[in-house]
1. As an exercise: relative contact order in percent (Cα under 8 Å, 6 or more apart), calculated from one structure in P, Q, equals 23. Which structure is it?
2. I have 33, 24, 19 for semi-axes √(5λ) of the Cα gyration tensor in Å, calculated from one of the structures P, Q. Which structure is it?
3. Given that distance in nm of label points 7 Å out along Cα→Cβ at positions 219 and 347, derived from a single structure, equals 1.8, which label among P, Q identifies that structure?
Structure P
């Protein structure tokens, strides 16, 4: 098989790129999480309350794991009532909660408009990582992913993105804390850049969640101009780009939006990101048996990345019952890894978490929608 050849019968027939449906209007009451400390202080003054209460409210919302305004016990009863009248707390309903044998926890959350998203808590000895979503569904159409099988419904607001972190935060024991955030759940984060930016600002703010920017990773299918815009934020966030193939012909079959982008443009944007931020780019590569896991694909990947400050995360595909694609056998995965590392490209095989639950991204939501 030549470098650019792929068994065509292993990949679904892809049609035009999915078209996002219109984003529905947000509820009438604003979500309080979307109010900055300054904006909240101004509102407090407008209702006859002292501005210093803003920091108290933010601490309750973000750091103290409360689920309603009523539980903010050091606020006057009159102020708690005013908050209920003017703001939406933005709490979700947990409609499915799975816990794996390795203590990974996966939640399916119902939003205010009854749409569904997923988020995950992953435990390691030295860290607690949460994975969060940015859209209801996804328009990228990657052939191995459950998230996009139902298309994209709408963008999440900044408050809805942050609220996932807070819901997972409430699951932790008193001696645990969230150490890392990966924006790798349902949706393409950079296609919802405005909400993503606001959410990251709240998650890193000193009077917000207070997490260091280097502990946050944003994953993208590779939208070049948005990658550059992300770099211009001037923060030290990590960037992960979902590559999944070493040449355009194969990548377009696996990631349909690639036909409008091209790997060379993605590489150029990644180089610009590194020059501007000094942060190493990670390249995500989901291994699909018989499709992109052959030695010649590894050799091509070396040619693309050799000489760049980069790291490859090899990810054996999580099974999705609606798809026929599967992960390669362990020897194939190890051979692929060995070729990369022997040729000087830093790479690791991602450890699978939550193997005994619906671990594939979007699987809980897809199951719920299909059985509705």
Structure Q
């Protein structure tokens, strides 16, 4: 792709040297799967990075960033799959322009390529009346006036079709995936049912912000997919790319829309057992913990990181990157631990830079262990 690769993220356990995360079909080399992650107006920078990094665990995928100019000037010709990340679906649509929207429709419907929409990207690929979308999958959206309904680690149950695509979940009665103001999928206007295959159903009732009503999200599909013309489309209302232990779902979605073998991934990245219950997130508590990261007491700073980590706040591992450069070696070491446990491979360059300057022996040892674990999550 014209815009090249960005830096990566990996997955780890508790400072173990894990096997390579990538997987390839047996019986020989597989042709590369060329995946473009949309990086234009309306795409959240954090979602772009985390989506890109999730793809790097698959050794057959060649991810790159693609912007609206690239798409308009023929960049789709170099791709097998296009992924729209979280952010704002309407802003992404506006950034594309009608000419590029037509190119994307041909890319899927006529050329037989694949498209994946995550959160805002799910809005974008939907068939929602009164919303600027691409009309590529047989599902509309509802209650958009209460889009800011909150964030949570939501509980989902997988359908039979969902277990065909994600067989790793057969051992678990429920899965847990990050959700943040995502779409609520319903039948398109005038239709009796969702035409897309429903793969995972949201069992959690997210309605704790924005005066959103109760009872809207439970029973609605969180993951859907569909044949679309000659191509395939996948839509996700949540954020598996930023869900520790579930990031492998993103390259699996890409493989499905690309009509490639649904290969397995290493046990170090397939960790559904990390989720044991839904967690409703509080913006007020998250803000309080953020300000504690600036406290004069290193123990308070560590305690804030610990609580952010325990309550599975997505910003917790993002904020831990800055704490690698804390004046306290204990804080630096704990931040490295959090980043490893949370699979935040985007922090690899940061850890390497801090390690090059580290003089405290115990902290250095922890930094090195985290770096090994994270690098072990990136397919070579």
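1. Q
2. Comparing all candidates, it corresponds to Q.
3. Only structure P yields this read-out.
No lab work stands behind these numbers, since they all come straight from the coordinates. Since this is a predicted model, take the numbers as computed values, not measurements. Cβ atoms are built from the backbone, for glycine too; each structure is taken alone.
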